[in-house]
Structure P
Amino acid sequence: MIKSSKLPGWGQSIFAEMTVISNKYKAINLAQGFPNYDGSAELKELMSKYIQKGMNQYAPMPGVPKLRKVIARKIEKSYNLTIDPNEEICIVAGATQGIHTILDTFIHPGDEVIIIEPAYDSYLPGILLNKGVPVPYRVTAPDFRVDWNELEKLVSNNTCMIVVNNPHNPTGKIFSTHDLKELTRISAAHDLLVLSDEVYEHMVFDGKKHVSALEYPELYKRCLTTFSFGKTFHFTGWKCGYVIAPPELMKEFKKVHQFTVFTVHTPTQYAIAEFLEDPSNYMDLPAFFQKKRDLLEESLKGTGFKPIRTEGTYFQIYDYSAISKQQDRVFCNDLVKEKGVALIPLSPFYSDPPNDMVVRFCFAKTDETLIKAGNALR
């Protein structure tokens, strides 16, 4: 007899759902979080270069040594943390694979995992597949701020891990030094692991700074942190990222990683290793995306959408309560059909959705697309 899957009743993601509707009505897709423009021509040429040079066989399980060394230098410069490229870095097939491998490695049946909702939609199934127990802590519009004393009340004798996402998808909020100090305090006091998803590290605006878990030594001892080259270099389809963790945690992570994907696309690693040596290839991202955020905001003036200004990522939350009192999912579905613009409702990111009337725009699009969307909505 065929048994049911481990995720019975689990449908397609809200991203896939909205893209299907967007394609059906030939709408402007500001729903899915990927650029509609290409990345660096130089990086594409480097990919071709290493393919032609024959770098097409298996790379070492933790990743190409040159890439790990470049990452270690980048981490030291960015976060003042000296790490061993052989013992504390593993290249992964995109941050999502890294996240699921972390959960596969450390979550046992019955372990409780605290997640901050609205939460990126891969965390919950990753916990459930390992028979863990998700424990949601809810933040709501307009500030989406964490009250760490309230979050700490969720910790029990069964709590194993806290998952954080900074900068945060879908809200666009970033953690302050206070947030990281509180996370450090709670995780140390209760002997918890921390999964810190920092794929949007280089997309922080208005002169603010990304505060990484890597900057707090006591937190780093118990933390596994994920990063994404796909997000940083506008090539989400390349599916390449990395995980950083102290040696004792990374040793266990690699045991599972080697039997999940074993290794990651070899020419991609060589190409990124060379491209990453020049910091200018990623340090201009804040200005690049802040300009797009501001263009979207200007384009939406007069539409009734009220911005809850993003601090990071390439997503912007807007309040639509002046336009409609519909539930967010209904509002987004009708918007595609009536205005030809696809957005993402926030309710699917919650276990118990609040009544906030807010939606997520993705502004990693060409200026022409953002202006066109604004005109359609106006």
Structure Q
Amino acid sequence: MIATIPPAEIGMPLREVDTPALLIDLDAFERNLERMRTSLAGSRTRLRPHAKTHKCPLIALQQIDRGAVGVCCQKVGEAEAMVGGGVKDVFVSNEIVGRTKLNRLLSLAETACVAVCADDPFHVQAYGQAAREQQVVLDVFVELNVGAERCGLDPGAAVVDLARRIAQTPSLRFAGLQAYHGSAQHLRTPAERRQAVRSAVEKVMETKALLQAQGLDCETVTGAGTGTYLLEAASGIYDELQPGSYIFMDVDYAKNQDEDGQPQKNFEHSLFVYTTVISRPHSTRAVVDAGHKALPVDSGLPQVFGLEDVEYVRPSDEHGKLALHNPRIQLRIGDQLMLIPGHCDPTVNLFDWYVGIRGGRVETLWPITARGAMR
């Protein structure tokens, strides 16, 4: 339940929105949705976007309206928010440990298709027991390490053994392979991304051959992200794609290069932190009301949208310091700026509401239902 008061009202001009606020430029957002749809037109590969980016079932339903088969989540709480908001097909692309979480996850299977990952017999035993007691059949993907060096088994006999364990557990169904290469998403050059995905595809092909030799059908290979999804789609190996950030983009993703060596142009910035200048103590310095508590900096500092000579240089808890590289810049106390987040996913997790703007006015307010869903 969202307890905070929204920072705006529908119909309000942008200049009256209270700050800090999380804005969506609805025109840019909708163009991103449409570009993803058209980029996969004619492809056999299904789209299952990652909801950890937006944490909002209202956005998930718009993605589904444009052809997505469902969504991915990383946490049970995110899955609960999606299903509660009307999403009927959710894949928790993560390993879930703990009986309380498993019971919550399996309760969703009463109203939605639900799947989960495993990379150890521990998971299979726990999933099987919980699913048997709740009298449901749970789809389970074996997570394959295709280069991210995070969760997941390396190709080989252990993958086959785990898939067999799943298939032989009456309350579980072996659904396929989770093969997400997270480290590839932010490799800057196309050549680097192609090489990373080529290596991932080779690992998947090797693993599918091992499974087939043991009579185990790998129905679905799922993975990919905003930085590489077209490569996975073209491989002929991936059945589902999991991009998330494409709807918003951020400073870090914008550094990825197209084939011409220039920053990527397929998707555009649609997510901004709206902030107010609260101090102008020097001709070369201004301070805004958006610091660490509004803007994570794990992937770098935010950028000031539309003002090349203004640089966000340092956050503290509630303040953001701006360097004004042209002292003649007319920036006054009370002026508002739009900041492009360095990393969109954790930025979203700091806010309760999206303020959707179009034509300089607030058109919609969307609650970020899964904000803080860490369990």
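We did not get these values from a lab; they are worked out from the coordinates using the rules stated. Being a predicted model, the structure only gives us computed values, none of them experimental. Cβ atoms are built from the backbone, for glycine too; each structure is taken alone.
Ranked on FRET efficiency 1/(1 + (r/R0)^6) of positions 36 and 100 (r between Cβ atoms, R0 = 30 Å, to 0.05), which label among P, Q comes first with the largest value? Before the final figure, lay out each step's value.
Working: P: 0.65; Q: 0.25.
Sorting by FRET efficiency 1/(1 + (r/R0)^6) of positions 36 and 100 (r between Cβ atoms, R0 = 30 Å, to 0.05) in descending order puts P first.
Between P, Q, which one scores greatest on mean count of other Cβ atoms within 10 Å over residues 44-51?
The maximum falls on structure Q.
Suppose helix-only ellipticity at 222 nm (-39500 (n - 2.57) for each DSSP H run of 4 or more, over all residues; to 500) works out to -8500; of P, Q, which structure was it derived from?
Clearly, the read-out refers to Q.
Check the numbers for Rg/Rh (Cα atoms, Kirkwood Rh) across P, Q and tell me which is largest.
That would be structure Q.
Assuming 0.7 is distance in nm of label points 7 Å out along Cα→Cβ at positions 220 and 244 as calculated from a single structure, say which of P, Q it is.
P
Quick check: 26 is what I get for relative contact order in percent (Cα under 8 Å, 6 or more apart), calculated from one of P, Q. Which structure matches?
It traces back to P.
Comparing mean count of other Cβ atoms within 10 Å over residues 28-35 across P, Q, which structure shows the greatest value?
Values: P: 20.9; Q: 17.8.
Largest calculated value belongs to P.
Looking at structures P, Q, which one was distance in nm of label points 7 Å out along Cα→Cβ at positions 108 and 308 calculated from, given that it came out as 3.8?
Answer by label: P.
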